[in-house]
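Just so it is clear, none of the values below were taken in a lab; they were calculated from the coordinates. Keep in mind the model is a prediction, meaning the values are calculated, not measured. Cβ atoms are built from the backbone, for glycine too; each structure is taken alone.
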Structure I
Amino acid sequence: MPTFTYKAKLGPSKLEQGSIEAENQEQAIKKISDLGLFPVEVRPYKQSKNISLFARFGQRNKIKNQEVISLTRQLASLLEAGLNILPALNAIKSQLVMPALVSLVDDIAQNVKDGASFSESLSHHKDIFSSLYINVVRSGELSGRLNHVLDTLADFLEKGEDLRQRIISALVYPVLVLAVGILTVAVLLIFVIPRIGVMFEDMGQVLPLPTQIVVGISSMIVNYFFVFFAIIVVLFFFINKRIKTKEGRIFVDRSKLKTPLLGMFIRKQHIVQFSRTLSLLLASGIPIVTALELVANTLSNGMIRQEVKTMSTAIREGASLSTSIKESKYFPAFVSSIIAVAEESGSLDRSLARLASSFERDVERIIKTFTVALEPTLIFLIGLVVGFIVIAMLLPIFQINLIVG
């Protein structure tokens, strides 16, 4: 929505300045008048052309999860200290450095000042704040426990971000090893082997079979490089386009779950996310049917997401959560047993939190086992390929030595 800056009179002598969001200039004037002000000047907001390159770069930067977590934590602390939401937002804004974050907080504060609730102000930035985040904040506003809800929300986001960072960190070294290995083989086949191959051809010697294979692969890559490159690009765009279709996404998500080790990891990681998110929503006072619909929207795998939506429908029709989970093929049987006990005892949110922690430990063990096995396997395979190439190129030299000898 466009932003307009204005100058307006409050009384005969006092002049106010500010900014407001509106569909057009007429609506902006109406909004200003509704605030009890008399508009003097209203014009579309324009970014200053003298802004520094660093600031412009910062504004284009996407606000990261860690910054949202920090913002949530600070806001919870200020509300706990007794500040109202608008002074708390202004206090946070005065300490921020990143232009994009300053602009975000300023816009939220302006909407709150104009009479919107905090959750409504957040809903204008759905690219930064998820529907889950906005609904949890709304529940905190309705219950009068916004400070507690924000603190819990910050913990929830932090745990999710920690798990994501651990997965990324575990994959960094194997990916680096694989990249270096591919680069090494590519340099050998494209730059080294052709020169050595020319030398062998000049000698007029019959090359051993391994050498012929390596020289043939190298010659094919060098002579038809652009053909291979074009095929790879076309395949990439074709596959990417297919994956973006509904059928393509279902096929990929189903294939992931059927892959032996990857499927187990994805299921457990989704159970962690399901349990922790549902625990947060139920603790915030959100009804279970609505909570399940929100949880489903946070899950990346389409097959599991559909299962959770089915659970929501079943509960709306009168089933219990434990019964609906028992019908799912992606959740272990003991999960429904634990939830059944929790439903009877009235401690569903706490049991879900403990379940999330338990499965998170399983996910961490899988990550460690996977990386421990993957690293030596990659090194062995890359060493095998490079070793074969080196031996293949040395064999003709050994032949010459035997003939001369």
Structure II
Amino acid sequence: MPYTIDQKDNKATLTVTIPKEDVDAGMMHAAEHLAKETKIPGFRPGKASYEVVKQRVGEMKILEAALEELVRAHFVKAMLEENLETVGQPFFNVDKMAPGNDLIFTAEIALYPQVTKMADYKKLSVKREDTKPTSEQIDTAKRDLARMKTKEVRAKSGAELKAGDKGVLALGMKEGGVVLEGGESQNHAVYTAEEHYIPGFIDQIFGLKEGGTKTFDLDFPKDHYQKHLAGKKITFDIELKEIHELEVPELNDLFAKALGFKDLGDFETKLMENLEAENADKESARSEKAVLELISQKSTFDTIPDLLVNQEIDKMMEELKHHTQQQGMDFDTYLAQIKKTLAEIKLDFTPTALERIKVAILLKNIAKEEDIKPAEKDVDDELDKMADYYKDNEEMKKNIFTPQYRDYVEYQLKNRAVIAFLKETILK
């Protein structure tokens, strides 16, 4: 089987010529399948000869049916002969395809990038962070729980809005006399005890009575998360529609029992435990990211092919689409809300995609260097656990026990084991 291969920057272009006799054999095989699938008058399914099938569907149709199997078989043969370590999916293009001729196709392949210099990960260190809840976290959690049990009482006629109250506003925001997009609300709730409002906003509305109006200007902070407003002078038109006084419960045994605890002491113990567990989860994610980023920064790599980066970006796009759907949002609506195009998001994803590829390469190399791999029993147990989860879905259970899915689970368990090893080695 004649072929040529051109390699550059961890990319390979393979040009394969499939001889006419192999093409003919592939077409004979495809015709047998077409004879079974095509109704041909006078013949039982699968009994029509090649010539009859050719007359019925045309020789080009037979060649098209044979194409995938021919390309796959000859591509795999060339890969085995070259002993290339590829990654991702190849891109195929048929250059010449006509019955009675050789068939020529090209395949663009990303070759697995190599680590040119591995970081000495046994000498690296990342500092662990304390997971004990801070007094600020405890106070915030207590305040949030108290808010759940807070009663709202409509203020008496003539009352003025004061610290601790809730105000319901009709609100309009303008820049240079033009109403901002999304800058109007007829029932905007404002909790005056909270601190996340634009500096000066709460002070401006103190003292207003129900039905009272006010117009004032405020400068948005330069580092405001809404970039289109950051540093801008905005005019606010306010009408105070309602005032609610908030009756916040006292933190005592009665409050604790209302939340399902024995007493205040039991509540505070459980609160500390829950906050510490939450902090531990966050610290685990933070430290894992810090460890992997540090090793990646201290290592150097071959050229990472664009083909591989684009495939990783596509994978990230699918993850983002899945996440927005889980949130109950249409993906196009999400794009409109963040005011970005598909191309802009893909560009934003590029640095992260590169980092993910580097980390995957490092995990593979370290697993090999440290001889880390999951035991067969661990893989079996994981598959059994997943099968039990899908016990009412026979189709999913069938997929779980395929060789391909087993390879995937083994790969995931191996990566988890390598990350656990690195955290144990590097976290101090």
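With respect to Cα Rg over 2.2 N^0.38 Å, for residues 166-277 alone, the largest value across structures I, II is given by I. Out of I, II, which structure matches 1.1 when distance in nm of label points 7 Å out along Cα→Cβ at positions 198 and 238 is calculated? Only structure II yields this read-out.
When you work out distance in nm of label points 7 Å out along Cα→Cβ at positions 110 and 374 for each of the structures I, II, which one comes out largest?
I
Taking Kirkwood radius over Cα pairs in Å as the criterion, the highest value among I, II goes to II. Determine which structure produced the value -16500 for helix-only ellipticity at 222 nm (-39500 (n - 2.57) for each DSSP H run of 4 or more, over all residues; to 500), calculated from the coordinates; the candidates are I, II. This figure was derived from II. If FRET efficiency 1/(1 + (r/R0)^6) of positions 86 and 158 (r between Cβ atoms, R0 = 35 Å, to 0.05) is computed to be 0.85, which of I, II is the source? Considering all the candidates, the number was obtained from I.
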